[in-house]
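Next up: the structures, one after another.
Read-outs throughout are calculated quantities, based only on the coordinates presented, and are distinct from any laboratory measurement. Predicted model only: the values in this text are computed from it and were never measured. Cβ atoms are built from the backbone, for glycine too; each structure is taken alone.
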Structure I
Amino acid sequence: MSSTGSIKRFANKYTIFIVLFVMAGSLSFLSPYFLTPQNLINVLITESGRGILAIGVAFAIISKGIDLSVGSIVSLTSVVAASLIQDPSYSARIFPGLPILPVFVPVLAGLAAGILIGAINGALIAYTAIPPFIATLGSMIVARGLGLILTNAYPVPMLRPEFKQIGQGSLGPIPFVVIVFILVAVVAFILLNNTKFGKNVYAIGGNINAARTSGIKVEKNLIFIYGFSGLCASIAGILITARAASGIATLGNNYELDAIAAATIGGTSHAGGIGTVPGIIAGILILGILNNGLLLLGISPYLQQVIKGVIIVVAVIFDMRKNAVRR
């Protein structure tokens, strides 16, 4: 085994992490503000919600599917939770006369909304053979419409302080949103690597017919996969709503694009059967550092969109070439 071959294998295996460190190192030279503790914390806070979304979407992509509904689930979760946790001094438009509810009630209501839509996605894909793109596109539109109907397109303001603390508080120097992101990542890592469900996700993505032949209950697992994606989206929705201190029916618009981009850049293959949680985390950090770095360097926000799009396309091309070599 030559040293050159070993280096190539190492570089191929850890490309995403090498890119992350090179990007961070370059920006630290280009901007004196990048490596400041406050800026790094801001990056983590900003990307934690999207990171949770990316983890959920990655489960769908690993199973050779896609979930376009996660951004709309964020929006629906936002207005559902916010509508149940408004300050009693404010005359609520949606539920006038609503009694003061414990914080866990609106949180559970928001989570239930996300899980329900996710499970419906999974059931549609499993039992009707609708392509995941179409099924989740439809639920994206439905969820967005429900959020707008519920609020009549108005924001839901004046949320109670104990709810806002979820998104704005911290444990020592570490914000709660970052802690939740870490916990979700740990749970996802365990699910994918140490449970039968995780093995089934990879098997379904690798070859759905072989998975069914080997005794895997594909339909049941698809419902769990998309239910988990919906759960992650609703968790992100609650965190983002609490931080914004307002429920907004358009809060999650286009978040699904960032989530899919992060999972893709992180090495989750759209050919199915390939993806890791550390890679997804690296992918969301690359996007976050890129956005933050371009902002610090004064790059036009319109040009930022162009750069992000190019990076996504290049990541997919690289993924296709790498998987073609494996085959």
Structure II
Amino acid sequence: MTLLSRIACSTVLAAVAMTATAATADELHIAAIFPDGVENAWTKAWLDSLDVVKEQAPHGLEIRLDYTENVFGDTIMEVLEAYSESGKYDIIWTHQASSDQVEELKDQFPDILYVSTGGGNRPVGGNGFQGDIYMHEASYLVGIYAGLESKSGVIGTVGLFPSDNVNDQINGFRAGARSVNPDVKLKVTFIESWYDPIKAAEAASAQIAAGADIIFQLGETFQVCKERNIQCIGNYLDMTSQAPGNVPVSTLAKWEPHLNYVIDLVVDHKANGTPYDAPMKKIIFDIAQGGSDITGFADYVAKETGAQVEAAKAAILAGELKVVNDGSLPKSD
């Protein structure tokens, strides 16, 4: 175990020991385990959605959150056990591959609802739920923007690790671009990290050198877009503030439907003793169900472009346009 892992684990063990008190009837306690820091867009989107749900106070509940950052590898089980054994938490939510660990623990703690999200997870049933957000529809929509607005005919994507829920975004982006510009070329780079702005900037610079004038930034670096004066599309969050004038639109990951879904289950479990019975499949809320979206366009984007994207979004919402969820490994053209 690395020094960072030992620090993360010892920190959560101490924190849980100090805060392990029984929740009151009008409180709901959530523990979250992140593989990175809270500055990561995927993590920040989940935290932002939780803030929205907290403000809504479903069932009159006051929602409280504890979390641990930079948990991965062997440390996952130690942190999961610490949170589980504390007796404090109604929901434990992990954002890394953790199905094996949840499967090992869930029957020992039947009153805890576990949620595993992100790539590398699988359904385990009972009180072990698997949730995810499919971003391929939102990626398709911003791909339409890129296909219409690229002057060079070359666009790029800076990906993280090649995994199904990253690949589907890149493939959706390419499909959207080609729906309006069949000749567009896509450059694909994976930085092999969930968060590394330096690597992401290097990848974006290389794609710009290869002719890309619009880049879908799954890698979360926008300074290079500003410096090279190209358009970069944000991901999971509204990234406009990262490079004003160079971020025309962003995709949005919205976790509110997932959070309300599991909160309803916890309330039913506590009030009626209803046992948890997780489906043996991912819990998914698509764009029509409020699980994803895109921002509005910056005011400098051509109105005709925005209108074409909005028309495609309306077709998706109406069920008239089906965007294929393609998790196969994307390659550069």
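Points to keep in mind about this one:
- Test item: relative contact order in percent (Cα under 8 Å, 6 or more apart) calculated as 33, pick one of I, II: I
- For Cα extents along the principal axes in Å, for residues 112-199 alone computed as 53, 29, 14, the structure of I, II it came from: II
- Comparison of I, II by FRET efficiency 1/(1 + (r/R0)^6) of positions 80 and 136 (r between Cβ atoms, R0 = 35 Å, to 0.05) - largest value held by: I
- Computing helix-only ellipticity at 222 nm (-39500 (n - 2.57) for each DSSP H run of 4 or more, over all residues; to 500) across structures I, II gives -24500 for structure I.
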